[in-house]
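Following this line, the structures themselves.
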Structure 1
Amino acid sequence: MKKTGKIIEKELIYEIILFAGSVFLITSFYKNNIVTTISLVILWVAALFLWHKKNDIMFFIAAAIAGIGCEIVCVNLGVWKYSNPTLFNLPLWLPFAWGFAGVLIRRIAETFNRV
């Protein structure tokens, strides 16, 4: 059964808000890894309580692990570097950014698939 336009619209708004919120936090606080990390964790926990779907947590973890694995390889081979790295030449908040990205890509694709 296809969802109605209003429900799909509401889901897309949540997805865009979460994306914009995570981008805002990263670009605003990237120089302070602790503040950025804590802010992203708070945003993720709030999103889980307000907007959780089955398997979001597992998808978040998988995306975070896969993303960080690729980042470690690329950064240590000199492909790119981060301005404020902490561990393995990466910022502390990066796994959360990858987790958000993975979940958002999946959720947005699922939302458009329902149209």
Structure 2
Amino acid sequence: MTLEELRIGNKVLSDEGEVLNIFGLVRTTNEECIVHSAGGQFTYIEGISGILLTVEILINYDFTYKEVDHEVGYWEKDNFLVFENEDGLFSYDALVLITYLHHLQNCYYEFTSNELGH
């Protein structure tokens, strides 16, 4: 994971299994880290990973499943569509792979200009 793929407001997972909400991104000459509390707590980028996107997360963020044809459909929120292939992988516009929650948050923001709530 790199700082370039993260934004303030993204959610990531610490090595200890704690969900962290990104408040800031910091790059110095030798280190990259995220700030994950209003008090300035930080974690080095090597100590975090993405939260794997699941159907449960889509439901938690108020996405609704729309069936097009028998066993074929998509997840939708505010005209933003997420497709799931037969391997259980998600994509935006059937082109951009969405593996982690922060990918979903970033794609949703780019499409709607709004943050993904929760």
Structure 3
Amino acid sequence: MLNQRGFTLIEIIAVLVIMSILAAAGIKKMESLSDSASKQTLNHAVRELNSKEALTWAMVKASDEGWVSDESLFAKINTNLGGGYSWSSDPVLTGGTLRMQSLVITMARTASTTSTAGKWEIK
């Protein structure tokens, strides 16, 4: 009996309790990181929309037609941001609602003029 090997039931239960506490803390941290990453991704989406707006505005200004109106410029902007993003409804001249996973942001758009490109911002 003096040469027994192995763990007692108490030791095994103690290890399981410690592991479950660590797992619970890890899952909570992972959810927090996921939300933070989604928010950053939405911020990058706003920057991408502004880049697309500026590029389209510059191309229209350099074209033979030139800048005619904000409506005609907006019709030429590609508002598709790729997989993972979805608009609640198609964006309009004044903005729209953009979704990334469980996060939703409402965006406002400043109209373009002959001297400046339009701009997207988070409301």
Which of the displayed structures (1, 2, 3) returns the greatest value of distance in nm of label points 7 Å out along Cα→Cβ at positions 7 and 87 on calculation? 3
When Rg/Rh (Cα atoms, Kirkwood Rh), for residues 55-102 alone is computed for each of 1, 2, 3, which one produces 1.08? 3
To test your reading of the models, identify which of 1, 2, 3 gives -4500 for helix-only ellipticity at 222 nm (-39500 (n - 2.57) for each DSSP H run of 4 or more, over all residues; to 500) when calculated. 2
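Every number here is computed from the coordinates shown, using simple stated rules; none is lab data. Treat the numbers as computed from the prediction; the structure is a model and nothing was measured. Cβ atoms are built from the backbone, for glycine too; each structure is taken alone.
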